[in-house]
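Dropping the structures in below, format is structure tokens.
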Structure P
Amino acid sequence: MLVKPALIAADLGSPAPLNDLVRTSQQHLCVHDLIAVQAATTPDSVALVAGGERMTYAQLNQRANQLAHFLRARGVGPEVLAGLYLKRSVEMVVAILGILKAGGAYIPLDPNDPVERQSYKLQDSGTKVLVTTDDLTNTLSADGRAVVRLDADWPEIARESQANPESAARLVNPAYVIYTSGSTGRPKGVMVTHSG
């Protein structure tokens, strides 16, 4: 059962010392917007390191933009959920940002969890798209969802624009859905908004 909780406000104490003007002007930005700002400010700085792979902010932002345009053409936008069925990698971060930049929300699906649990999450949440890789495609049924394989489909994705898409998500839109363990019954999906 998918649950949409009310927004919860919390006083986290005084923020880290930042320029007040910058903090105030960026309060309305979602995390994917902040990555775009960072890419414009320090494009050659290293954003990710996974194993032996490194990616700069410019590379991360450009690849996520290409994926976002590709996903939008497949119906991903505000209030649309996409399954994220990937191993931990640089590609996983690109996929998360791509989904968020498209305006959608992601549901993390761990390839190490039982297939029945992942299938339940996909069906319960009503995801429209499954983002994965070719090696994982046969382990989880797409059940009529569009399947985007970050490796096999990348030549087509790479033809998309590297420009930032117009931001479709707002702070009140869901960013991701996390499922409970289900220890007291069926797992429940809880939507977490961008403001969180």
Structure Q
Amino acid sequence: MKTCIQRLGQTLLFAGLLLLSYPIANWVYADGFQAYQKWIFDRARAQSSKLQPQSPTVPHAVIGRIEIPRLDLAAMVVEGVEEGDLLRGAGHVPGTALPGEPGNMAIGGHRDTFFRPLRNIRNNDIIFLTTLHGSYRYVVTSTEITGPDDTEVLDPSPEPMLTLISCYPFSYVGPAPKRFVVRARLIGIPTR
């Protein structure tokens, strides 16, 4: 009986270690991806001497970096919002506008990783979106909470705007029932 209890204890300990290793491995992978892609991105920007025309996006590739200085939020943005994309960074919603283009550019991110700081965002916060084609500045105009099936937040707009989307509530455990939406309008012109 004593041996059986010892083996059960060892099995449970091993299972617990496996369960803990998964989120730690994901965190290390995402952090490593972000650091490496930031380094590659900064080198490519330094070698580029002028604004270039926007090119079609490649699925799952890095398209830029989003930063909200007041919130200390900085993340690389990848093309796509599949689970693997959102594990590595914030994801540009395919079919929405690209930075600086007329229309609504939508970016999604997990509430418990890259977009966690959004819980403290306020109107008039400045958002920087940097691509190889230029830097774009947006100012937050509103936030709202919507249902998970509310796709109106992705509708095109006549002027360049940015929509950030994350699950809500931020403290919810498991699949969250709502979405937190941040709207921002483009200010200024793209700079190098």
Structure R
Amino acid sequence: MRPQDFINQWNAPGFDESSRLNVYSALSLQTLPIPPESLEFLTLAGLPDSAAPFLSFGASHTHTLPSVADTWSQPPDFDRFRIIGSNSSGDPICIDLLTNAAVVYLNHDDAFDRIFMNTSVDRLAECLLAFRELVNQTNARNGAEAYLSGNVPKDILQRCIHRLTSTAPSAMAPGCSWRDEIQGLTMQ
């Protein structure tokens, strides 16, 4: 996904406008071994303040992305994980510098176990859009709190699964956080 495509889809009419996109400064990323496509995405499109399912990417970064080693007082081998956000449990969402900038989260309640999210930042963005659409469609059909109660219609859930699988195939692999999120929803 190209940065401008993400910006256009994220800012499309009819979606919650309270979650703005935060871009990263090129200076904050220049010393990190991040592929050019991911650098371009982070500096041109950025990531939203918040997104379903209960993810937070915070404010724009002006300094080098913090490492899990420094932020969470972990051993030096955790320096490879650079924090870009967090999930609802407070687990850090990171770019893994040793796996071509794959996006992962580290389960801080389980010895910082690495949980795969996406192969790249742009694939993460595509999954955020898919989940956002699922939430919007569910709430439009079944009421404002339908998604929060897990009351997701089967057809909407199936469209989300199809979109996740076709745009980011690894997103639905066993052990991936997106697959776990989908499995946690109730089908009607």
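Computed values, structure above
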{"read-out": "Top of P, Q, R by mean count of other Cβ atoms within 10 Å over residues 118-125, largest first", "value": "R"}
{"read-out": "Entry that produces 48, 42, 31 once Cα extents along the principal axes in Å is calculated, selected from P, Q, R", "value": "P"}
{"read-out": "If FRET efficiency 1/(1 + (r/R0)^6) of positions 46 and 158 (r between Cβ atoms, R0 = 35 Å, to 0.05) is computed and equals 0.70, the structure in P, Q, R", "value": "R"}
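Bear in mind these aren't lab numbers, they're just calculated from the coordinates by the rules spelled out. Owing to the predicted nature of the structure, the values given are computational and were not obtained by experimental measurement. Cβ atoms are built from the backbone, for glycine too; each structure is taken alone.
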